[in-house]
Structure I
Amino acid sequence: MSRDEAWEIVKEFVQSESLRNHMLAVEAGMRRYAEKYGADPEDWGIVGLLHDFDWEIHPTLDKHPMAGAPILRERGVSEEDIRTILSHAPRSGVERETLRDRALYAVDELTGLITAVALVRPSKDIRDVKVKSIKNKWKDKSFAAGVDREDIEHGCSELGVDLWGEHVPLVLEAMQEIAGELGLDGRMAQE
């Protein structure tokens, strides 16, 4: 499947701009991890882009992402890609076995925290966010309370990367490179 084909699936099933932006952020993080591990950024990015495509039609934890698997099969997504998407949700029963599986799990929640940190900055520009800012907000459990910090830590452990020295900088930088696509380039502060 090409990136364009994956994006067409996203456009068909995801109407929320914030959810689309989340999926773009996860795609960026996955591409960066693919580069780090010498894998195919396109392949890893597509999994990141599609991982939550079914959330609006099945927004409950008992169905997402399992209910989306048949739709992805119908659209020609490979079984390997579907397995990785399922593995990002522990309730699916699909174990995280590969580096790609582990990267998706590690990147997913972190993008939400980074986005929240960018949105509380006066500039609303992710390019102004530093690792230190994220670390400070991390400690405040009421900030971005829906972000499961234990999942992020567990994902880093599975992936074998240091949270603050490697993981957060890598994902932040990947997101900063697509600030405009994410709507986190300061335009909101100007409106």
Structure II
Amino acid sequence: MLAGLGAVALAYGIRPQRGRVAWSGVLLCSAGITVQMSASDVAIVEAYSLPFAALALVVGLVRLRRQPDSPSWLTVGPAVSVGLLPSAFATVGDPSLTRPVVVLAVAAAVMVAGISLRWQAPFLSGALAACVVAVAQLAPYAVGVPRWVSFGAVGVALLVLGFQYEQRRQNASHAVRWVTALR
């Protein structure tokens, strides 16, 4: 169901004016494949997700060749997301260390490729996969962390957010002064 909705969203997002719909299509396709494989108790998710990712990559590269200005969410986004995210979510209950290390290495490589090519889809998909793997691997140790560490982390995060807020506010006041100085 989710993968079907994702395919419909991708088909609808083919037109340049509707390119933002493709982003939701990518996420729906990834979620559909992940849900279908977890409901079927599939142990090796890559056997099902990688062929679909290869097909999506071929279609995306053909579109990229025909329309070089196409957004990355329509060209390589579906392939990267469908190939990487189900494997990342499979690391949540995986007791071995092989899959998390491989998924983390591939996610890092995809992020580097996305940064070097200035594509949003590979960067965000790789970052999401790396975050899922990191949370899955660090979650068992979170119980043993003292409470002051979590309170300290929240405090530091609030300080950083406050600093960024003040910086943005200062930038806005500079912009207002610059605009009012114009004739």
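All of the numbers you see were taken from the coordinates with simple rules; none came from a lab. Bear in mind that the values here come from a model prediction, so they are computed numbers and not experimental data. Cβ atoms are built from the backbone, for glycine too; each structure is taken alone.
Given that relative contact order in percent (Cα under 8 Å, 6 or more apart), derived from a single structure, equals 23, which label among I, II identifies that structure? Let's see the in-between values first.
Working: I: 23; II: 16.
Answer by label: I.
Looking just at mean count of other Cβ atoms within 10 Å over residues 38-45, which of the labels I, II belongs to the structure with the highest value? Max of mean count of other Cβ atoms within 10 Å over residues 38-45: I.
Taking 16.4 as the value of mean count of other Cβ atoms within 10 Å over residues 126-133 derived from one of the structures shown (I, II), identify that structure. Mind showing how you got there, number by number?
Values: I: 16.4; II: 20.6.
Checking each candidate, the match is I.
Taking Cα Rg over 2.2 N^0.38 Å from the coordinates of each of I, II, which one would give 0.97? Computed on structure I. Using the calculated result 3.7 for distance in nm of label points 7 Å out along Cα→Cβ at positions 118 and 142, pick out the matching structure from I, II. Only one of I, II returns 3.7 for distance in nm of label points 7 Å out along Cα→Cβ at positions 118 and 142, namely II.
Out of I, II, which structure matches -18000 when helix-only ellipticity at 222 nm (-39500 (n - 2.57) for each DSSP H run of 4 or more, over all residues; to 500) is calculated?
Details: I: -18000; II: -27500.
Structure I accounts for this read-out.
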